[in-house]
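What follows draws every value from the coordinates through simple rules; no lab data is involved. What you see is a predicted model, and the numbers here were worked out from it, not measured in a lab. Cβ atoms are built from the backbone, for glycine too; each structure is taken alone.
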Structure 1
Amino acid sequence: MQNSSKKAFEIINSKTKIYLVIIAILLIVICLYETALVMPSVIFYGLVCFYAIWTSNKRKAEISEHIQELTISVDSAAKNTLINSPFPLIIMETDGNIIWKSSKFVSEFEKSDIDNYLNELMQETKIEIEERINDKDINRTKDRTIQKEAIIADKNYKIIGEYVKSKHNERKNNTEYMVLLYFIDNTEYIKTVKKYNDSQICIGIIMIDNYEELIQRIQTEDRPGLLAKIEKTIYDWAIETKGVVIKSDRDTFVYVFEQRYLEKMKENKFAILDTVKEIKLEAGLQITLSISISTEGATEYEKYKSALAGMDLVLGRGGDQAVVRENEKYVFFGGRVQELEKRTKVKARIVAHALVELITDAKDVMIMGHVNGDIDSMGSSLGVYRLAKSLGKEAHIVNETTSITISTFIDAIKQEDDEDIFLDKEEALSKITSETLLIVVDTHKKSYVEHPELLEKTNKIVVIDHHRRSTDYIDNATLTFQEVYASSAAELVTELLQYVEKPVNLKPVEIEGLYAGIMMDTKNFTFKTGVRTFEAAAYLRKCGVDIIKVKKWFQTDLENYSIISEIVKNAEVIHDTIGISIYEKDIEASLICAKAADELLTISDITASFVIGNIGNKVCISGRSIGDINVQVILEKLGGGGHITLAGAQVEGKTKEEVKQELINCINEYFTEMES
């Protein structure tokens, strides 16, 4: 009885309970003053409690009935929404079993091969679900949403949905999941985005590479006609893209066009580069252009600045090519002819003066070449070292290279010079300050210097290099002297030394180092030699270089010669004229590979050679060419660089055989691009 009363009392809501308590208190007070009203009060209070319980039960019944009706309505609405969904909708299991699909789904994909796509989609989805479940990230594990994009029957769809666990197969020990997917047609949205992107403005800069030489060598009366012909070729090319070309200088044009035409330009490999070369000149010259185009920048001015930076890159690579800057990357086209030697020495004189000022203002000087340094790197470093010392500055060369040739050269330096010239990495890092002038020679790539950490320790950086500029160049250099026409860094340093006002007294080993650098990179004055190469050699000869001593540094002992002969013997010839070989040992790999590549070029009908070897955990490639094939363009695809006739690359995380196959693919790609 007590329990039933308690249960009945719990049915009453909170507010009613308060009222009942108040009534009870009032009745008790009344009964205290009038005992005759006790019985009527009890009866009255009982009736009030009964009424309160009855009304409460009745209200709860009404609410329950209303909720039930509402639930049925919601369920019905949900079912109707699923059945009559405006989007194609399907429910299926990850094993490919289709549970249900909407009428819109059936009508949307009745003419497409949707079943094969759904099977592939479910396989991918199941793998993704299992990866999420096994992931330690609790937020990713709880995420049950599916989002994908697909092209089905020429339409773009955004696929969204969720998954739940469906069943577990004990026999196969795997779990299947049920996935609900909506297919939202995104075609018009993507078309709108493409239309917007296509209408964006691209800014380009076009420059005539050898304008000064043309003006000097063409007869005065022929110049207007020639320049008009060049300009007409440029304007005709721009008209094809409905673009606008404005002449901003004697040899420079600004080119504005819509982005929709950029893809066609890239497909045609910037055909104007070849078209302009077809202009006939009596003086035997060939006209070449440099083109830089940028799509990056919030404003047209920012795009123009980006195109200017790209032009610096193109000119640093020797011209006769185009570069496109988009999606934070540079893409190069052309650049397959030899660099043009500049006849003017004005730049060398200006750079020499600026370099002297920077050295004079610096607290001390550090010189650094490239990793796995060679004679050119070391010889040019010695030339700059002597310049700094002649200006009264403390100077050191940062070097840890230990190859046979370099070790012999360094021993010769130490025997002839009692100065403490060299620093290792730790010593260099402890000595360098923000007031130190860091001079980088024979490379301009951040990742290829002897110790990249030194670049971050000072903002006073000078770069002296002769290689074609790559995208990984040192962009915060105070002074850059990068001339791709030069044979070597040693040639550039020798040229600078001639224009220093205060005479620089080079020691015999320093003279020999500079001469050896030129000799090595020109292969005994055979490749990439210009007028100024011989002028630099003549200056060093005047300084008293011992040529016989230098030649001895390049001699190969019988053991290494036998190894090189074996590499040449095992070479594989592809495309009738390209020799590829592998050096199996790890001893002095960079030196052996380079010499073997040189030796391969001495064989008749071989126009290019590549030798692959190991340097520690990296695979190195030495590439050589007589000029018909651009080995720099080929090895650039593998992260390397260099020149048309001499280039190299280093690849990590792959075997020599894998690198060889990648190299062959790059060579095939190179010839495909040449033919297209």
Structure 2
Amino acid sequence: MTNPLLTSWDTRFEMAPFDLIKDEHFAPAFETALVQAKEDIAKIAENPDPPTFVNTVEALETEGKALDKVLAAFFTVAGADSNPKRQELQREFGPKLAAHASEVYGNKALFARICALWDKHKTLDLTDEQSRVLMLTHRAFRRAGAALTGKEETRMRAIMSRLAELGTAFMQILLADEAGWHMALEDSDLEGLPGFVVDAAHEAGRELKLDGPAITLSRSLIVPFLQFSPRRDLRESAFAAWVSRGANGGDTDNRDIARETLALRKERAQLLGYESFADFKLETEMAKTPEAVRELLMKVWEPAKARANADADILATMMHADGVNGTLEPWDWRYYAEKRRKAEHDLDEAELKPFLQLDRMIEAGFACANRLFGLEFESIDVPLYHADCRAWEVTRGGEHIAIFIGDYFARPSKRSGAWCSAMRGQAKFPKVQGPVVINVCNFAKATPALLSYDDARTVFHEFGHALHQMLSDVTYESVSGTNVARDFVELPSQLFEHWLEVPEVLAEFATHANTGEPMPTEMLEKVLGAATFDMGFQTVEYVASALVDLAFHEGAVPDDVMERQAEILKELGLPNAITMRHASPHFAHVFAGDGYSSGYYSYMWSEVMDADAFSAFEEADGAFDEDRAKALENNILSTGGSRDAEELYLAFRGRLPGVEALLKGRGLAA
């Protein structure tokens, strides 16, 4: 039988034919494509002609395309619609891909060709983008250990293979823990909960084939349960399950995996001549050094902690007034914060959610993209990997720009969180290709699907990443879209969140699910007025996670990651009733791959820029200022990684930002 993963995709927009792809196709396609990728590399490395940019660097841009195609389809379904077979394949593919990467970066003949070009790069007649690609290629090989030989080279290969295994295992354990827990409820346990939480609990129970409602570890269900349930005992049970993910002993425990990962990362960095993994990782980021990261985080930590401690006193007083003795606990915070928000801002999330329909928030993002960048979105019917997915063609002036796919609902087969990925990146070489971009979220499934304000912000956040992919306009895919420094990649996504707060956007798209009426002016004012409510809590739980991540990768490898985590948090003075946003055993950003390792701070680094960048619109003609939108597209969204991140921001804003706009935006300024 023909394997659809190995054929030319003569489908509409050359989309992956998910209606034809079966799980049994992945392994043979992977093996065939991997052999082809190895042959491609050998052909480049063994070319008898002297190295040129075309026969070496551009050739590397085109090698392994068949493998890229197979992996794009596989990892899309493995993350968003997993099953035992796909998990087995992940475990099988991970070490093989790590070994292949080690072979590529350890290819001495290939590295010699790249070095020969780098040594004379100033004399080569290259465009600015080509010079950048050459620099990044040379740097990637050097940082991967291409210059290592003998025992050190062999050890590096072993380390990278083992890290691939550990990253896959960490994510699968976390997924198993999340999918394996639920708390069955009686109807009486739902008393006091708003309708949208009751509906979501019943839907979760039906999906689990239970006789009644249930709470699962889906963020969009457990967080509102913690906000609204008056049952302190149930909140405590749910919170305990939420924070213990990946630390439950037996087969679903990530603590040893996290420790081994830290040890191998440190060894990897030291083989390359760096003192710590943090030093190695941050070399290529805007921040450059661990010291710069810590300085930023501590500038935010102290005012955030002061605000959180003051808020904790208020919430404890409210709890005692309810007749609950003792100290305010983490499972109490969201419940009393919600009561306080309703009292101080007269803002009831149960009344707010009907105005935040998922479909209308998607439309709002599209409308903002149209006003800012002229993009238009038309729903299309193409084969997708799950029935919940939707797809749109993105055009501008009648010209095809991209395909956008939205996969918004939680399900047991989907890992937690929200993310943006590209099944295909934008490029002009070796041929012009538009990107295929996916936003994946985990909202509670209901009809209609109603969002919290944080959920609505997530829609805008992930769509900001998608715009970075869609509007990319570079030659080489290796520097297109979100292929930028990790502490720069969150700028477009966090910046786009600001448009949700634009009054005219909410006035048009925040309409009631039943009546269609727009959000009342009074409610709109309350929503915007409460934008910085509980920001001490939100900032502390995030910065605590970022500081633990940095400390893990900068210092000695801990014997016990949880003991070391506790030590770090004690040194910081973490308030008793607040926990890290992501404790180590479920810190997927950091341990399910090294994308955000030593880099979780990057959200905050980017927020410093996004607060300043949106100020540029406010200083001009408002949120939809035409000149600022053009500057944003021309200098940031379209350029990908074709230029240095600091250079791009300077081109857009004319200066680098300070932390003041961030503290003001979070309501933490003195």
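A few remarks follow.
- Given -15000 for helix-only ellipticity at 222 nm (-39500 (n - 2.57) for each DSSP H run of 4 or more, over all residues; to 500), calculated: source structure among 1, 2: 1
- With relative contact order in percent (Cα under 8 Å, 6 or more apart) computed over the structures 1, 2, the top value is the one for 2, the highest of the group.
- Computed 2.6 for distance in nm of label points 7 Å out along Cα→Cβ at positions 350 and 438 - originating structure among 1, 2: 1
- Rg/Rh (Cα atoms, Kirkwood Rh), for residues 294-413 alone - structure with the largest value, from 1, 2: 2
- Structure from which 0.95 was derived, Rg/Rh (Cα atoms, Kirkwood Rh), options 1, 2: 2
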